[in-house]
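K.L.:
Multiple structures follow.
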Structure I
């Protein structure tokens, strides 16, 4: 018997490497998983395509999930991405808007869609994915670092707003996740130093568990050996 039996867990970015690992983790714990992604997902779990940059798309997706499965117990905001950018003074509108949208606006839109559902039930867990780079700016990563810093600040603000209403909000700060894409982009790196998606999924699972009930607004570094 698991505490996640029949709980409704909503995972964004579910088609990605970390998203798939998070879906598998909660499904193995007995949860009923709802997957959202801009890509279609073909498996046995509930899934829907959703443009996380479009508030109406997020609202409709959440409305459909609640109508089909029930109230949402856990929101795992896994969608996001990385890209090197230009120097800050050369940053294009495209780079800024892409990273802010993918990493920050997606969290905001899902919060606006899901938090009212959790408030109605008086409970919930929200886990966001920040990044270690969100704690300090680095050369040619200004837009990325800024977007992930926004995730941390949103997490802290939401935790302050919602903790007295039975909702936990925390975020995870990965360094490099051991994905096929990262291996292709950094073929000479020591992959053994990176965090496997399955290990990261267990951290998401912990923050969604009752063991993490006293934790609010944390930005938890998960950097493996890197």
Structure II
């Protein structure tokens, strides 16, 4: 007898955040490599958008649904025990982010946050400078530009690890990670302990997104 059921894991704001971030990071990496006036305009716009999304995700990590909250999946004490059993297909089921996935999420938020923030102070010594370079000396701006370039390599590394992990779980362990991030639902034997409040989630998410977007706009235009 099959007792599996479909349970809502990822709320709509988390799914939209995830896939929008994928698109924006792709744009940022491509335009950063390509260069050029038009490309760098898009590079800066995508950077502002990423900073907005990072701010939104941090607040949603406290106000979002069960599996979106940091308190639900950031459990460092479970990382080593989980890592020891990772090669065994019988490892206990994790509905939301597993302990290693949680580390990946935190690392990605930190690295992308650093990239977006340093970009505000960076310059290329030719035609482009961040909107906040006037707040720091040329020396500090050059140092932050160096961090911006170095940190980009960390992003490549994290993206590579992320894709490798997805392939490992999908192909070796038979766990679906991509489909639930599209539909929000996952087949599981574990019943849901929280009823989705879709309208409330959407309204709250829109308010938080408007606040973070307004904050980034003010930072870029008026500081």
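Read the figures in this text as sums done on the coordinates, not as results from a lab. Computed from a predicted structure; not experimentally measured. Cβ atoms are built from the backbone, for glycine too; each structure is taken alone.
K.L.:
Of the structures I, II, report the one carrying the highest value of mean projected area of the Cα convex hull in nm².
P.N.:
Working: I: 12.3; II: 14.1.
Checked I, II; max of mean projected area of the Cα convex hull in nm² sits with II.
K.L.:
Work out which structure the value 0.45 belongs to, where FRET efficiency 1/(1 + (r/R0)^6) of positions 8 and 152 (r between Cβ atoms, R0 = 25 Å, to 0.05) was derived from one of I, II. Before the final figure, lay out each step's value.
P.N.:
Details: I: 0.45; II: 0.10.
Attributed to the structure labelled I.
K.L.:
When you work out distance in nm of label points 7 Å out along Cα→Cβ at positions 40 and 160 for each of the structures I, II, which one comes out largest? Show your work: numbers first, answer last.
P.N.:
Values: I: 4.5; II: 2.8.
Going through I, II one by one, distance in nm of label points 7 Å out along Cα→Cβ at positions 40 and 160 is largest in I.
K.L.:
Comparing distance in nm of label points 7 Å out along Cα→Cβ at positions 128 and 168 across structures I, II, which is largest? Please list the in-between numbers first.
P.N.:
Values: I: 1.7; II: 3.4.
By distance in nm of label points 7 Å out along Cα→Cβ at positions 128 and 168, the leading structure of I, II is II.
K.L.:
Using helix-only ellipticity at 222 nm (-39500 (n - 2.57) for each DSSP H run of 4 or more, over all residues; to 500) as the calculated read-out, with -12000 as its value, let me know the right label among I, II. If you can, show how the numbers build up before the last one.
P.N.:
Numbers: I: -12000; II: -21500.
Source structure for this number: I.
K.L.:
From I, II, which structure was relative contact order in percent (Cα under 8 Å, 6 or more apart) = 33 calculated on? Can you show the working numbers first?
P.N.:
Values: I: 19; II: 33.
Structure II accounts for this read-out.
K.L.:
When percent of Cα pairs over 16 Å apart, for residues 72-143 alone is computed for each of I, II, which one produces 55?
P.N.:
It must be structure I, since only it matches.
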